[in-house]
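Coordinate-derived values only; no laboratory data. Please read all numbers here as calculations on a predicted model, not as lab measurements. Cβ atoms are built from the backbone, for glycine too; each structure is taken alone.
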Structure I
Amino acid sequence: MNSNAIHMLLTAVVGFVVVSASTSIGYAQNIEDLKKGVVKIAAQVDGRTKVGSGFIVRLDKDAAYIVTAAHVVEGDSKPTVTFFLNPQQPFVAQVVGIDGGDPQGLAALRVAGPIPDGVVALPLDLTTEVVGGEAVTFIGFPPTLPPWTVSTGTISGLKGPTLAFQALVEEGHSGGPLLLNGQVIGVVSETRGRQGYAVPVSIVAVALAGWRIEPRASDSMMAQEKIGADGVPMVLIRSGRIPTKMVVYLADDLYVEKTLVTNARYRRFVDATGAMPPAALMEDGASLASDGPVEGVRWHDAVAYCRWARKRLPSEDEWEKAARDTQGRIVNNQVYEWTATTYQEARWSPTPPEDQTRKVIRGNLQALGIHDAVGDLDYQARMYASAYEGAPGRGFRCVEDIRKEP
């Protein structure tokens with residue numbers, strides 16, 4: 001590597017495309033697991049008790065946040081909530097957000113204090129687009145059946161702003177989750193005999209944002225791995241703290257490709273877009289392993305590829321979180337990687353970088369050619385290179401955001 005081009009510094013993520021079960025790995029298919037995220041809600045209004053359902057969207061150390069239909073709790077600012085794993089003990093909840101007076105309105109509850117062990121927050125599916133005919137599941141508390149009754153139905157389609165489905169839906173189902181492949185696609189809001197209606201989860205996401213509630217599914221309810229739309233295996237990286245010298249927090253969950261972009265994948269991009277291939281791929285393409293990482297790609301071309309694949313290049317922080325969370329399993333020992341981050345000496349300086357063409361490269365020590373380092377320094381080597389230069393041993397991968405809002 002040219003020392004003038006590369007500098008090294010050691011520092012001590014109302015629409016729903018149907019996703020088949022074969023495209024995801026790890027979604028909670030066990031109905032008992034799903035029940036752990038569904039709650040019974042009882043509200044006292046005008047001297048009578050109304051019973052409905054709700055589901056957990058976030059669990060903090062000392063609180064659970066629950067979504068339900070507004071009409072389930074309207075008129076009672078402190079309804080009670082019962083969890084599946086502790087059905088004998090009701091908890092007093094606080095209504096922290098409500099669309100009062102709207103038959104399709106939503107409400108959010110907060111239960112404070114020690115939450116029963118084992119309860120889970122359910123994942124919201126903001127990417128699946130239902131077209132009709134999909135089999136769905138819903139869990140609730142119909143008055144003539146046992147609690148946490150599991151029912152099934154079939155999607156009819158969108159009717160105005162609501163999602164219609166065919167099933168035997170009763171009053172106690174109101175506020176519960178409508179589930180597809182183990183993920184929430186709507187909130188049951190209305191019942192009319194054998195026809196039910198649900199508020200789409202995209203509207204739920206907007207309401208939660210307005211109430212400043214950030215949904216976060218429990219780890220056990222998330223697909224730890226999935227196959228992207230382009231057929232590439234990806235691994236889930238959860239938001240959270242990155243263990244560096246400074247406190248750095250990855251704000252959003254995302255999926256990162258398990259392997260670097262290969263010669264075969266990049267060749268498809270070249271054929272589809274007419275982009276200029278790197279010299280090695282152009283001159284020695286026939287002799288290169290199709291599943292080997294493409295090398296010599298310039299930063300701008302890496303960005304263009306990820307955009308073409310409907311993904312994006314990871315930031316430096318995202319790359320480091322992914323490397324650490326997977327304990328280096330996804331990192332290639334021969335190839336270091338472009339990131340989307342512009343380099344500056346002080347990594348977290350608020351001052352904009354002076355040279356916007358210098359982009360951060362990351363990799364483990366072996367890939368970066370560092371053989372005499374002492375101590376636990378892996379994933380902590382930073383380099384930069386000109387965005388206009390490709391080089392052997394330099395590749396990239398893409399990440400995919402998990403949608404939180406429409």
Structure II
Amino acid sequence: MKAEIITIGDEILIGQIVDTNSAWIAEQFNLGGIEIYQITSVHDDAAHIKSALDNAKENADLVILTGGLGPTKDDITKNVLCAYFQTKLVFHEPTFEQIKNRFKNRNIDLNKLNRGQAMVPETCTVLPNKAGTAPGMWFEKDDTIFVSVPGVPFEMKYLVENEILPRLQNRSKTGAIYHKTVLTQGLPESMLAERIENWENSLPKHIKLAYLPNPMSVRLRLSAVGTDLEQLKHEVEKEMGTLKQLIPEYIFGYDNETLAEVIGRNLLENGQTLAVAESCTGGYISHLITSVPGSSGWYKGGVTAYSNEIKQKMLGVSGDSLLKYGAVSENVVREMAEGARQKLAVDFAVATSGIAGPTGGTEEKPVGTVWIAVAGPGKTIAQKFVFGDNRERNIIRSGQTALQLLRRQVLKG
């Protein structure tokens with residue numbers, strides 16, 4: 001089954017809100033074996049909505065519309081649907097009773113606008129909305145299903161989970177779709193593609209690979225389409241095993257895991273602890289770590305040593321090293337990591353020192369130059385990187401690269 005999502009609302013097209021509804025619906029439908037063919041956003045305009053419905057009908061078995069079901073004049077979806085399906089609005093008593101009870105329980109008075117939400121197209125199947133006041137509406141025309149739901153996220157989610165997906169599953173029209181995402185760090189997209197080219201070319205036709213790069217990592221998503229979900233899972237896991245043999249040092253996790261989560265899990269298993277010493281990343285690594293629930297079980301704390309004075313006082317960095325090599329140097333970043341490990345009494349410490357930009361670079365040390373060190377039970381390692389000239393991306397890449405170096409050292413023990 002192929003589906004199209006149509007989001008209705010000027011607020012989306014002018015950038016006033018972000019369309020999170022489509023992303024959530026697409027994820028849920030894929031899990032249910034429904035392929036998303038297209039996502040379309042349209043104005044609060046009758047002609048635009050009708051045109052989108054006509055276009056969707058040509059390509060999709062299922063069309064989901066979100067938005068435009070509120071009680072105010074700019075909410076025109078119901079009237080447009082009446083015109084499109086050549087029907088009229090009628091009063092739906094069960095919906096009105098639900099609205100009355102909802103308002104009564106909240107000690108809110110009803111008005112005529114609220115009563116108007118109980119008006120629905122005569123030919124639709126009404127989908128009760130226990131999370132709000134606007135019901136969902138289900139239509140069928142020429143072998144295509146059209147469903148309209150509110151744009152309010154929690155109301156939309158209630159209707160998808162409790163009304164739409166169960167009805168679709170009962171029709172047995174859905175197939176099977178399985179996604180698995182591999183998380184990599186340390187190789188740019190083009191180099192990664194070159195490394196795994198033969199493997200990618202040998203994938204079965206019903207399994208597709210997508211590259212999803214961002215400043216933090218490159219995600220590799222395998223998507224398999226068929227009829228037997230368990231068989232698809234088996235085939236994808238087999239391909240994942242082959243991929244892991246090709247790039248073992250660059251894979252750090254799967255699906256929605258983060259590097260910090262993976263590192264934390266490894267540290268907990270080994271009964272070890274971590275601290276950080278940050279200069280150019282300014283606390284970003286600490287943020288990534290403390291975003292993980294339960295990180296207090298393995299993360300002791302960190303020092304944001306932005307100035308040379310704090311590097312010396314809090315981390316014990318030598319003044320001679322700062323004077324001779326500069327703050328952005330192998331010697332200093334090593335001393336930062338070792339100082340954090342000693343003073344915070346941890347097993348591992350990671351440190352960063354660099355030039356995030358956009359100013360501060362020199363010919364010898366251009367903007368984007370970053371030194372990263374990891375101090376562990378056995379030794380301290382340090383490595384130099386040159387990321388680029390964008391401050392925000394430099395901070396993100398420095399943080400993620402630091403965690404990747406840390407992960408490798410934790411695995412080595």
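Thinking only about FRET efficiency 1/(1 + (r/R0)^6) of positions 120 and 360 (r between Cβ atoms, R0 = 41 Å, to 0.05), which of I, II has the largest value?
Largest one: structure I.
Tell me which structure, out of I, II, gives -3500 once helix-only ellipticity at 222 nm (-39500 (n - 2.57) for each DSSP H run of 4 or more, over all residues; to 500) is calculated. Here the read-out was taken from I. Tell me which structure, out of I, II, gives 4.4 once distance in nm of label points 7 Å out along Cα→Cβ at positions 184 and 336 is calculated. Value 4.4 for distance in nm of label points 7 Å out along Cα→Cβ at positions 184 and 336 corresponds to I out of I, II.
One of I, II was used to calculate Cα extents along the principal axes in Å, giving 79, 43, 34; which? Only structure I yields this read-out. Between structures I, II, the calculation of distance in nm of label points 7 Å out along Cα→Cβ at positions 112 and 216 yields its largest number for II. When distance in nm of label points 7 Å out along Cα→Cβ at positions 168 and 280 is computed across structures I, II, the figure 6.4 traces back to I.
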